[in-house]
Structure P
């Protein structure tokens, strides 16, 4: 959800608004966000603490609904991701575009880097790299 809201904006802007996003989107609880009504969406459009963009708000709600569907059909969103793995970044982007809304290459790539499905978040010279390798992220298991 933060990735979608960051599109076209700086990460600093989004990170400064993170607490307001957490409050506005019910602690990022997918099951709650998936049930947001048009009235709740209208309230979000008047919340100065978040990015007030109807397309981004609608995408957050719709994607929460789609993730709920994947949780029901696959047991969890992680299980769905694991079922897709391994894919190249281009294949992931195509899969996300057909599964979710408002997800292009940057949004998909950033999400998959941060969750360990694509390499590149840390280089071998990074002090954290050893811990990443020890955790055996999905991209290393490919």
Structure Q
């Protein structure tokens, strides 16, 4: 079974959208672990259908070691992103883990990703599933 860690912060809205879409498309072939930079984000992702969830730096650092895919907004691999919720230790653990990273190109302060089209979050989540996860879920 594919193990996917969905990481989000603040209110968990992006992670929740990803989880709902994975659940719709995966037919229970995927274990989804919600990892929030805070408890509110984790709670929202659990409500969206994650199998398990945990919050904070240590939970994220430990959990990404044992997953197949990490997904979330681009900021999860950038220290101090998501309004400071991503610690340098988190960013290093996520960026350096062996799992495939499938990230949404959502803007961060002072960061611009060139060559990426702008699209509403639902369209980006669809693209994440279709191009980034579909082959892994089969």
Starting from the value 35, 26, 20: which structure in P, Q was Cα extents along the principal axes in Å, for residues 51-114 alone calculated from? P
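If helix-only ellipticity at 222 nm (-39500 (n - 2.57) for each DSSP H run of 4 or more, over all residues; to 500) is computed to be -17000, which of P, Q is the source? Working shown, then result.
Values: P: -17000; Q: -10500.
Computing helix-only ellipticity at 222 nm (-39500 (n - 2.57) for each DSSP H run of 4 or more, over all residues; to 500) on every structure in P, Q gives -17000 only for P.
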With relative contact order in percent (Cα under 8 Å, 6 or more apart) coming out at 20, pick the structure among P, Q it was computed from. P
Taking mean count of other Cβ atoms within 10 Å over residues 83-90 as the quantity of interest, name the structure among P, Q where it is greatest. Q
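Work out which structure the value 53 belongs to, where percent of Cα pairs over 17 Å apart was derived from one of P, Q.
Numbers: P: 65; Q: 53.
Among P, Q, the structure yielding 53 for percent of Cα pairs over 17 Å apart is Q.
Comparing distance in nm of label points 7 Å out along Cα→Cβ at positions 67 and 91 across P, Q, which structure shows the greatest value? Each step should come with its number before you reach the end.
Details: P: 2.4; Q: 1.9.
Structure P comes out on top.
Laboratory data are not the source of any read-out in this text; all were calculated from the coordinates shown. What you are looking at is a predicted structure, and each value in this text was computed from that prediction instead of being measured. Cβ atoms are built from the backbone, for glycine too; each structure is taken alone.
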